[in-house]
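Every number in this text was worked out from the coordinates using simple rules, so none of it is lab data. Predicted model only: the values in this text are computed from it and were never measured. Cβ atoms are built from the backbone, for glycine too; each structure is taken alone.
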Structure 1
Amino acid sequence: MQIRPSAVALATALVVGLTALPLAGTAAAHSAPSSCSGQVSPPSAAHGPDVEALCAALAGLPDQDATAALIRVGGKGSWHGAAGVRDIRTGAPALEDARFRAGSITKVVTASIVLQLAAEGRISLDGTVQHYLPGLLTKDFRPITVRQLLNYTSGLQSGDSLGETVAQGYQHRFETLTPQQVVASAVAKGPQSDPGTQQDYDNIHYTVLGMLIEKVTGDSYAHQASVRIFRPLGMRDTSFPDGPDPRIHGPHNRGYDRFDGQLTDVTDWNMSDRWAAGDLISTTADLERLLVELFRGHVVPRPQLKEMFTLPDVPGARYAAGLERFELNGKVIWGKTGSRPGYASVIAATRDLSRTLVYSVNATDAKGDGLPVAQRFGFPAFNR
């Protein structure tokens, strides 16, 4: 077990290390008390969340892993907790109802809209990109179906980005790379593989699905997400940025990333190139509502919902339409991770909703492999 320095000493060190920020006149950050609350009552107490382990995960924040964390656990017994600081310069306690960048959890929203359109007969999952978006792909591409976009087996290559790492992207964080430019650059590379033969997780599949949604509905992707999902579910704190707007509007905890051993505030960032693949801003309460209502069949009709729990028949497949399959402690879990600079998020649940988990962690290496964050803040939710 790694021994961590005291929260006060570490928070002070974080402030000293934040050389990219104008720190003059700011107060030193300090450890904020963690908030662990909830109710696990009989007869579910024995099978409820492991509150002791979850509270232990929050203890000591901020530390070298994260500056704040928000966790909600539901199912057989509910629990929620928050710890860390809202801003390391002031030491203000983290906000439990904070908005954050949810990254690739956006793909669950996109897949849900596509499956709704399929239920309405406006698209066919076996219909092709070439049919719905004529001229988008060159003749080098074999027919790619909507289903293959949903489950990442389209064979498309990744498109351009403004940096391969967070540090590289930081220099271009206020620049705009449109989804159309991203797709055009991917198409120019040609196919990576024949459609339906291998699964390659990449944003490009869902960027094209965003274009498909706009073409079929004659409406903007963001408005379709609002009228089809956010408003009906009462997700009042969930939205997409207005185009290239780099800010998170409303209450939020600031995000930080470590470059060359120093923390830098990465909260403000134009994410418009991520669009239908990763531009969502939300809260843990709103995402918990989405997760539960989706699994109950109240977002996507059940005949189409099965697509979200069906892996494609290709070697090593882990992703269905919008959701990923995990196994932990003998349990099959379906969910989605999301990461943007400064923010790492997860939604996950057993299929019967006996356990649900949503978290947002202001991780200092949010674009790393994510396993340390998941092991610390997520795995305890499924201990029993």
Structure 2
Amino acid sequence: MKTKRFLPGARLRRGAAIVLSALVLVACSGDSKPKPAELPANPDLIGLSQAWSFKLPEVKFPLVSDVSDDVVVVAGGEKGTVLAIDARTGKELWRVDVGVSLNAGVGSDGTLAAVVTRENELVAIQGGEILWKKKLSAETFTPPLVAGRRIFVQGADRATSAWDGQSGRRLWTQTRPAEALVLKRPGVLQAVNDALVTGIGARLVAMNPANGASVWEAPIASPRGTNDVERLVDLTGTISVAGGTICARAYVAAVGCVDGNRGTLVWTKPSSGSEGVTGDENTLYGAEQNGVVTAWRRRDGEQIWSTDALKYRQLTAPLAAGRALILGEGSGNLLLLSRDDGKLLARVSPDGSAIAADPVLVAGTLVVVTAKGGVFGYRPK
């Protein structure tokens, strides 16, 4: 089985620690929420059939499902249940209880998996067995990255560290000045060819995975405002790597793209979203906090289309797959929009509870996790 790794020399082709303040923000709206837009009748232009399903305990933390080759790893529950599934066959590969609820996860390379608990412990898992646990110096909300037989962690204190996957020995730590507030949601931490790409505040940073040294840095947004809350513009959610660029979202501030080879900012546009972005070589897609879904031209950030058909619905980050843009939402629907114009193509409700993680595609199977702990695999009819 292939595992995630860094690719030395490859060129980009496509796609002390205590937190200084006790104030940790959660993305939310006020008590008086506008009424969500009514969903149209299901046009059912793309038929989906359920290929398999599994049951986890309830998912009460910001889960990120991990995909490696044919394997998807998910988690939930008060005991930190971690589950690995062969998405192609629908077979459970292993399941383990960490013993305590989770703050961040899951990271995996298909063989080794890692999560962070509410007790600030980094936990490494292999074959359904816990290899080791290590205490971290600060809370962590971003899933660990497992790549090249190492585990990389980004703490809420802005420190990035690397750990040996088998022994749990800490290999290096790079620290940055901590800010007064941090965003209590997953940030950016991903292997992109020969670089470890992360978000530090509003800056997209490429590091040398061998020692954590900075290779380049580019600002997606500039902090503005008169207080710490208004100036909070952390990078958040999924990034899009395609067409020689790396595109990311700064929390309720902007989306932007960076040249992945030179580390220079290509463009940035104001955007008030809080979830990640997706795209291909030509187009970037994202959802605003108010449910407006937008497509931007990747080369210069010009808007291609925008739709308010899902306005005021609590949307996940989108997934671009085939001719569809796939989003989950808070009332339990999985929504398939046209990538050409944003019109609804189909919708399905897995179990009636909120979609708890961004949908992912693995082995031709669309994998969805719900707040009730349902894990569903769908394929086209």
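Can you tell which of 1, 2 yields 4.5 when distance in nm of label points 7 Å out along Cα→Cβ at positions 90 and 170 is derived from it? Spell out each step's value before the answer.
On the way: 1: 2.2; 2: 4.5.
It traces back to 2.
A value of 27.6 was derived for mean count of other Cβ atoms within 10 Å over residues 66-73; which structure in 1, 2 was it taken from? Present the calculation step by step, with values, prior to reporting the outcome.
On the way: 1: 27.6; 2: 22.0.
Answer by label: 1.
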Per percent of Cα pairs over 18 Å apart, for residues 82-241 alone, the highest-valued of structures 1, 2 = 1
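Identify the structure, out of 1, 2, from whose coordinates helix-only ellipticity at 222 nm (-39500 (n - 2.57) for each DSSP H run of 4 or more, over all residues; to 500) was calculated to give 0.
Values: 1: -7000; 2: 0.
Considering all the candidates, the number was obtained from 2.
Out of 1, 2, which one gives 3.0 for distance in nm of label points 7 Å out along Cα→Cβ at positions 34 and 346 as computed from the coordinates?
Numbers: 1: 1.5; 2: 3.0.
Among 1, 2, the structure yielding 3.0 for distance in nm of label points 7 Å out along Cα→Cβ at positions 34 and 346 is 2.
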request  = For distance in nm of label points 7 Å out along Cα→Cβ at positions 98 and 258, find whichever of 1, 2 sits highest and give me its label.
outcome  = 2
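Which of the displayed structures (1, 2) returns the greatest value of FRET efficiency 1/(1 + (r/R0)^6) of positions 146 and 306 (r between Cβ atoms, R0 = 30 Å, to 0.05) on calculation?
Values: 1: 1.00; 2: 0.25.
Evaluating FRET efficiency 1/(1 + (r/R0)^6) of positions 146 and 306 (r between Cβ atoms, R0 = 30 Å, to 0.05) on every structure, the highest lands on 1.
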